[in-house]
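Given below, in the form of structure tokens, are the structures.
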Structure I
Amino acid sequence: MERRIGIIMNGITGRMGLNQHLIRSVLAIRDDGGLLLTDGSKLMPDPILVGRNKQKLEEIASRFSVDRYTTDLDNALENTDDSVFFDSATTKMRVEILKKAISAGKHIYCEKPVADDLQGALEIAKYASQKGVKNGVVHDKLYLPGLIKLKRLRDAGFFGKILSVRGEFGYWVFDGEIIPAQRPSWNYRKSDGGGIIKDMLCHWRYVLDNVIAPVKSVSCAGKVHISKRWDESGQKYDADADDAAYASFELEGEIMAQINSSWCVRVKREDLVTFQVDGTLGSAVAGLHECSIQHHLNTPKPTWNPDQPQTLRFHDHWMQVPDNADFGNGFRTQWEEFLRHVVEDGPWKYDLFEGAKGVQLAECASKSWKERRWIDIPEIQI
């Protein structure tokens, strides 16, 4: 038996909305014959694409055999046959758009951050709760194989007492003058809700909270390293939003974490993001897919002789953690979990209140930068 579920997908002409959410998640589920439910039936997603550019929508719909698209969001929300609303448009408009969708009785799934500030994030989370609609926010990095392995190590007690975490994220984003930029220009304008603190610290909140330990305080310095960039039409503009953030966190259990996030860094590491966790009994380094470990008894004993060439081959003393599972696309896996939550009340913990925690950390980090001090993270009162 096949069951249909209508999904209004807003903002899918952008990079993440198109590639990860539409093509590799919703359409992948459709093309594989639907999502298997616990009663043995198949849930078949039926998306309607929503955006401002009719030509782009038409091209995407034609290319991927999607029957429905529109530039009229209000009209799409009136259709009672579509029960789920997804948003991956700009952060600036998110609260207003989500409020419309919730008022129309739609279940809500959206990209992060859920709002431009904590007040807006809590407002929309409470509104969704009051209206009784199911809701969720993307927490994609928890589904990365490298971080799944890292969490397994923590749960198994591999690290002993965890001492510290070091994270490196980023890559060189071209300014667009000669080589086109890989990211949209709004990311670098304050007025459009841009900035790496707002964009990435939402991720680091749920990664640290769920993989290591809850975040208790933050100290952060942001920078605008490149102040002039060129937009999609080749026009020069003032890039006034932070393009790098250097943050320290104190976690529960006296664990210290440091994460550098930058769109102005060239990569000489194993992946675009890496996390090193050091503990009394062992250490691990995880990227997007792989994870290497070094146990206490397998740790080399170097000595500091700067006048002599280093003879130890440090990389040789690390061992790869095997997959031991078939890891699918994390975005698709989270979509499947959310759809099961909607239609059969399956387990789901990443609601809009969880999303608000990420906005809270970004807000506290910005305050730390502005006031040049540590900021404690208060518990959110629901």
Structure II
Amino acid sequence: MSHLIEEYAKSLGVKISSPIVKDHYFPVLFDKYITVHQASNVPSKIYSHYDIVLSLLKPFLERAKIKVIQLGGDVKIEGADAALSVSFKQQSFILSKSLAHLGCDSALAQLASHKKIPTVTLCGNAFSSNVKPIFSSGSSNVVLEPKWDKKPCFNVQDPKKQIDTINPEVVAQSVLDFLKIEKEDIMFTTKHIGSSFLEPIVEVVPTSFVPLRLQQNQRLMVRCDYGCDEDSFIQYCTKYPVMISAKDLIQPHGLEKIAQNVSNFYLFVDGSWDTIPDSYFNILKNMNIDLSMIVKEEKDLKSIRNKYFDIPVVPYFASKEAPCELSDDSRFMSSLRLIEGGKEYLSHAHWQKGLDSNNKVLDTPEYWRELDHFYIYERD
């Protein structure tokens, strides 16, 4: 397929020529640096794993005394030494002194190409042939495409977020190859990225009260199904916006005290439960609390859905197998924080075994049940 710039030129009846941008000075405090551009106005081009990329690059960059300057983006990338919100002409000045540029396909990538800056470009919503840097030779450009689900979205929004299927180690190695500062390769292999890895969840077991720091607009999941002290439960539900999961009904008079802070009630049920009266559902509805039923056993799912056909019934089955072949040294990152008594766990399985601050993969059905929250990797 043709490059977008070629199509624009054809449609406008003009010839393609080198861009002319008058750089505007901006004081940069670093002698040696690379630039990273994060798109902010095109969600399909926003790459979510730059923090992992920079964590892989940092040991090499620090030994070479190279810094990282972020251009664009609404939030500073973890690992960037500076995040600058400056004009395009000032970005052009900063780019001109960069050792390498990393970012999505954009005007900055084309400008870096024009300035003969080694450029690593990530494609988010179009084929590389449509958007690759056009003003320099291929030897100074690396263009990385996702594992397309048939084709790109060609849109501002990508429901599948295909750009995030580009593995961070591939991005980091491409930058490192341009810098030529060390012969050593990045020894990191992505094995699995869960579909909910980028959705942070904080859960607490209310056996004691510990003050927590939540992100803005984030709700706390209170796991009464793991253990509960009534006073601690009430404290969490009055101090924070919460969702509640439990394996027993909570009496209406108990919910009245905390209803204004409760958005959802997740009730674990099985085939042995007596029928829940309609009056209970009406009480929750009047309190604006959304009820969902969670079923752990597949054999119970059909009967419970038939009994409560107008209530969301969600399967929560344990998986008994790993998603791929893993070594004994596999590690993982988690979007889940499970807190009890001041200790943090990365999964329910780790909490069960008392393994706080531990990121080793556990080959158990309970661990695989939460697989969607995990980023599993191996290091050599």
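Just so you know, all these numbers are worked out from the coordinates, no wet-lab data involved. The model shown is predicted, which means the values in this text are computed figures rather than measured ones. Cβ atoms are built from the backbone, for glycine too; each structure is taken alone.
I, II: which one has distance in nm of label points 7 Å out along Cα→Cβ at positions 17 and 273, as calculated, at 2.2?
So the calculation was done on I.
If relative contact order in percent (Cα under 8 Å, 6 or more apart) is calculated from each of I, II, which structure is the one that comes out at 13?
On the way: I: 20; II: 13.
Label of the source structure: II.
Suppose FRET efficiency 1/(1 + (r/R0)^6) of positions 9 and 289 (r between Cβ atoms, R0 = 41 Å, to 0.05) works out to 0.90; of I, II, which structure was it derived from?
Label of the originating structure: I.
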Distance in nm of label points 7 Å out along Cα→Cβ at positions 49 and 177 derived as 3.5 - corresponding label from I, II
I
With Rg/Rh (Cα atoms, Kirkwood Rh) as the yardstick, tell me which of I, II scores highest.
II
